[in-house]
Structure formats: C-alpha cells, structure tokens
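Peer 1: The next part holds the structures, each set out as structure tokens.
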Structure P
Amino acid sequence: MTKSKHSKPCKISVIGDGGWGTTLAIHLSGLKYDVRLWGAFPPYIKEMKKRGTNFRFLPGIKLPKALTLSDDLKESLEFCDLIVFAAPSKYTPSVLKQIKATNVRLSNKLFLSVTKGIDTSRLIRMSQIIEQELPKPLKLAVLSGPTIAKEVALKVPSTAVIASKNRNTAKKIQSIVNSPHFRIYTNNDVVGVEVGGSIKNIIAIACGICDGLKLGTNTKAAILTRGLAEMARLGKVLGAKPQTFAGLTGLGDLATTCYSLSSRNRCLGEQIGQGKSAKKILASMHMVAEGAETVKAAYKLSLKHKIDMPITAEIYKIIYKNKKAKKAVLDLMNRKVRSE
C-alpha cells in the first residue's frame, strides 16, 4: 500500500474497546497498519479473542485476524507510534492517570483523541483534560464528525475532521486515517470541533424524545435547528470559530446523531419519550450515551456564562430532576416570544 510522506507511523494502539474505538481499530487494520486494541477488562478481551468479534459494543462485525487485542496498557503504549484515545468521557481522567502511571514516554508519539464530551467537574473539554493529565510536550489532535460506528466499520462512505493546534500534527494523522471510504478533513479550531461533538449528543436526546412522543418532523426540525443555535452560543463563549458549527463537526454530526436509528443518544431520548425512567434506561445500557453525562457539564456552563440554552436545561431536568418529557416540551413552547 502506498502511503504519503506524512505516514511514517505504522504501529497504532487504540485505547478503549467500545464501539467507536473498535471501529477505528478495524479501519486502521484494514489499511494494513499494525494495530492493537486495548481494553480495561481482561475477561472481556479474552472472550473477544475467542469469538472474533466485539459482541457487546459492535455486534455483527468480525474483527480482522491481523488486529491484536490486549489488556496490557504499558505494552500497548510502548508498542505504538500513534495513540488513538477512545475511552468514554466519564472514564477519561482515570484512564489518563493509568497512562501516566506507566511512565511510557509520549512526546515522540502522535496522540489522537476521539472521545466526545465535557468533564462534569472541571467543565473542560477532553483535549484540555489530556493536556492537564499527561506530560508535555504532546502531539495532540482530536477527531470528530458525523460517524455512526457500524457504518464506518462496514465501509459506508463517511467523513470526519481532525483538529489540532499544530497543523503538521493534524496533517500527519490525516494521512494515516484517510481512506477511500473514510474521508478526513483538517481544522485548527479544536474548541469548535470538541464543543460540536459534545453538545450534539444532548440535542440528539431531545430529538429522540420527540420520536418517543410521536411529535412529528416539524418539532424535530425545530429542536435540531434551535439546538444548533445553543451549540454555537456555547462555542462562541468558549472561543470557537462560528463557521465550524456549519461544518461536519457541527451541523453534520448533529443531523446524523439526531436522525440515525443507531444513535445511542437518540435511542435514549426515544425511550424517555415513551415514558421510561432515564435512570433505569441508563443503568441497563451496555454502551455509553455520552449526552446523558455531557448535559451535566453543559448545563453548569450555561449558568456559569449566562448563556441561553433552554433545550439543554430541559434535558438536564428530565434526566436528573425527573421532569416529565411532555411538560418540558410545553415549557419550551411557552417561553417568552423573541426574534430568531
């Protein structure tokens, strides 16, 4: 396989064996890179090896024989030139502490975060947590976009964006990840890319609630559009570029997550709309619905910065204050009238 001049790294470790981490490991293995997929639970890694599939998080997709599965974090980090960090946002700080404790030198490696979310205690983005927790210097980038994991694994034409403060870092990782079925763009607006990838999960829960309540296309389109406005308001305050939210990591990712039947966040919202308890739904889910965690941070940020984020506020109240979905919709519709 011919690789560009930027594609020196050929050994890759994906840290996190959830659906998205597994998908990227499959994708990169298919591009003939030497790839390891690390998971935190040895019994599950053993069972994955036995079955040849990630049966819990990416069912129905066979793992390539060339893909190595590992539960040894230090070995996985020492092995690679590129680290793809795919731990859920809720567990990101603890996994980063484990990475730091290995004492593996990271300054000579590329580090790509594909985790979407905002830390609920520090109210900072995933790349900021990575920069705080890990030794510097770090060749850090983030990846986000309209990417349903199973579709990427099945080689359905898909797109995403790699953003980094360092243009060379973004371009190097772009040249590694890009393929004929997974087109990668670059961007230097790390803030905008991460905010878009985080807030869209909250709006997807709201759209799912619309589905569960059978409210129709008009309502869902309104939620998506006004949700995009909330995303842009928060992004502006945090230092993002407005145009980013009209791109793949803003509108593109938002539309995919709000309408896809495979979206975990939309599915969570749909069940809430059908009258089920959010607490019980979340407790029964194998996979993480990031929006349920992110809404805590987004709600706190809206209060801290005095940003108008009514959809976010209502989703927070539904999940954590036991507010009824129908009442939340009624309250949104009866807010004081204003200009768009």
Structure Q
Amino acid sequence: MINSRTYRLLCTLLMAVWLALPVASGQESPRLLSDEARIFLCTCSPGEVLYERYGHTALMVIDSELGISDVYNYGIFDFSAEHFYWRFVKGETYYQLGKEDANWFIKSYTYNGRRVVNVQELHLTHEQKDAIYRALIVNYYPENRTYLYNFVFDNCATRPYYLLMNALRADSSQGAVISSTYTGAEGKTYREFIRHYTLRGSWSDLGTNLLFGPKADKPMEGEQRLFLPEELMYYIQEATFADGTPLVDGSYVHPFEIEQIPWYETWYFGLAVLFAVLAALSLYDRKRGARTKWVDYILYGIYILLLVLVTFLTFFSIHPLVGFGPDLLIIPSIHLCARIIYLWR
C-alpha cells in the first residue's frame, strides 16, 4: 500500500516531469486550463492586528470545466516555527505560498471580521492564463513555496504582481501592461503611507515612527508603492495593454475603510498625560526637596532598550526602513521638559 505522503510526492514528481516535457522537446506547452478558465486578483480588507493592517492580496483560479477553484496566497507564516520571533527581529521571516479552496478562502475572511473587498477578473489570453497557472503550480512545489519575506520589497502583493508581469511580458501578442492614469502614492514617502494604515495617532503609529529612520522618508517611485495591496488594486484597475485594452473591466473599486481612533486612545494624548504626571511629580519633588529617582531610572531604562533595539535593527538586521531618526527624541524630550521644573529655581 502507498501511504498518502508517498502518493502526494509521486503526483508532484509526475506534474514536474509533465511541465518539463515541452521544454525538453521544444514543442508547445501542454494546456493546463480549459477555455472556461478565469483568473482574478483578490484584495482583502485590513484586520485588527498589526500585521493585518495593510490588507492582503491573493490570486484566484477558477475553471468550471476542470473543477478548479483555488486561491493562491503568498501570506502564510507560522508563529510556532523554530526561532520565529528571533528571526522576525532580524528580518529573516520566511513566508509560504498557500493554496486553498476559493469558497473557503472567502468564508474564512468573513468569519474573521474581514472581507474580500474586490475581486478583479484579469482579461488575459489563454496562453497568459496558462503561464500564470503554470508559475503558481511550480511556486507551490514544496521546495519552492517558502521565501524570505520583506515587508517592502517582497510580500503578498509584490509576488502576484511580478508573476503577472512576467507572464504578460513573455507574450508578445499584446505587450506589457502599463498604467495609463493611476499615479497613486507616487511622490509620497513610505512613512506617510505606512502611517495611513497603522492609524495615525495609534500606539502602533508611534512605534513605527520610533523605529523607522531616514530611509522611510524617501519618496516612493513607480512600482515601489505596489507593496501595498490597496495600491496594487488601484494600479491593476487602471492598467491597460499596449494597444489600450483595459486589463480589467469596470471603473470602480472599493477603497479600504480605515477607521479613526478616538483622541483619548492616541499616543499624543498618552504622552500628554505622561508629561502632566512627570510635571506634577517634579513640582512635588521640588516642594519636598528630594527627587523620585526610580521614575527616572525606569524611563532611562526604556530609552536604553529602545536605542539597543534600533542599533541592532540598523546594523544587524535586514529590515529595510529602520534606523536612527529624530523621532527617537520624542519621549526623552517630554521627560526632560517635565523634569526641568524640579531643577528650576
């Protein structure tokens, strides 16, 4: 008897051999999809936790004649993986390409309080659809499906985009896709757009400001902005072939709904409270002629830990945007200003 693991391995090997046959023989590639096949770019709304705040992108392949209904998703990772958090700090986070049933994919997002906000059908030739599907199959091989994730340069949005571009550029019948009208975030900085999704004024917003250095303040140009799923969605909506034919039908897409946080939950208010507490403590210390040193020591410890973290990320990690910046002085400046009251005579 052949167990299930051996069976899956044999199927994978047979598929690999089958895909390779036309290359070896110089003949035309075998068709993987029928004339009924359709390919969609799926864009999912933001979630509550930080790594979900930017939304998500996936590719859906539907072929009713062959019974194919799959979503390919480059955003799979495992918290329980060995040394996950240490690798995350170093920027060595490995993601995987996942495959699941299309209906289950949509239902799971709905169940988790999110939704697939846009499903854009890509108007492609059969050869282009086959090229994309072939690339997805090869990418999903166990030896290929894991990749080194990079938040800005290599993520769940950039992978489908470049896979699509490679398939289109390989087909000279229509030429490469171009963007005719959409400029989007071009000219804006990484920091500006990231703050848009982390909720300006949230504590996550403060954290990104403290960790991101001058590299985050460089303007985005061209394809650089397409690491954001919403930007990719808009870009694809306005994309045309060289002959002017649109890549997708329709002129409207649903923008992300970015919630606003109440003023009393912002870091602005939190640091204002910190200043008020430290100022009151300074007045109290001044009246009694002694200083509450343990409060200062706690804050000094926080500064040192933050500097150690930024130093490590800057020199020993591969995170692209971190570094020393003026925002690191925000909390020490508040601390200093509030404690000057104690020193004032």
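Quick note: the coordinates plus some simple rules give every number you see, no bench work behind them. From a predicted model like this one, the values you see are computed outputs, not experimental measurements. Cβ atoms are built from the backbone, for glycine too; each structure is taken alone.
Peer 1: Using Kirkwood radius over Cα pairs in Å, single out the structure from P, Q with the greatest value.
Peer 2: Details: P: 20.3; Q: 23.4.
That would be structure Q.
Peer 1: Which structure, out of P, Q, was distance in nm of label points 7 Å out along Cα→Cβ at positions 165 and 293 calculated from, if the result is 2.4? Show your work: numbers first, answer last.
Peer 2: Details: P: 2.4; Q: 5.9.
Matching structure: P.
Peer 1: Further question on the same structure: Figure out for me which of the structures P, Q the number 53, 36, 31 belongs to, where Cα extents along the principal axes in Å, for residues 69-268 alone was derived from the coordinates.
Peer 2: Numbers: P: 53, 36, 31; Q: 55, 41, 34.
Comparing all candidates, it corresponds to P.
Peer 1: Among the shown structures P, Q, from which was the value 2.0 of distance in nm of label points 7 Å out along Cα→Cβ at positions 77 and 325 calculated?
Peer 2: On the way: P: 4.2; Q: 2.0.
Matching structure: Q.
Peer 1: Quick one: distance in nm of label points 7 Å out along Cα→Cβ at positions 37 and 309 came out at 3.2 when computed from one of P, Q, so which one is it?
Peer 2: On the way: P: 3.2; Q: 4.7.
Attributed to the structure labelled P.
Peer 1: If log10 I(q)/I(0) by the Debye sum over Cα atoms at q = 0.11, 0.12, 0.25 Å⁻¹, for residues 93-188 alone comes out at -0.44, -0.53, -1.36 when worked out from the coordinates, which of P, Q was used? Don't skip to the answer; put the middle values down first.
Peer 2: On the way: P: -0.36, -0.43, -1.27; Q: -0.44, -0.53, -1.36.
Attributed to the structure labelled Q.
Peer 1: For Kirkwood radius over Cα pairs in Å, for residues 141-236 alone, which structure out of P, Q has the highest calculated value? If you can, show how the numbers build up before the last one.
Peer 2: Numbers: P: 14.8; Q: 15.1.
Greatest value across P, Q: structure Q.
Peer 1: Ranked by FRET efficiency 1/(1 + (r/R0)^6) of positions 181 and 245 (r between Cβ atoms, R0 = 25 Å, to 0.05), which of P, Q sits at the highest value?
Peer 2: Working: P: 0.45; Q: 0.95.
For this comparison of FRET efficiency 1/(1 + (r/R0)^6) of positions 181 and 245 (r between Cβ atoms, R0 = 25 Å, to 0.05), the top structure is Q.
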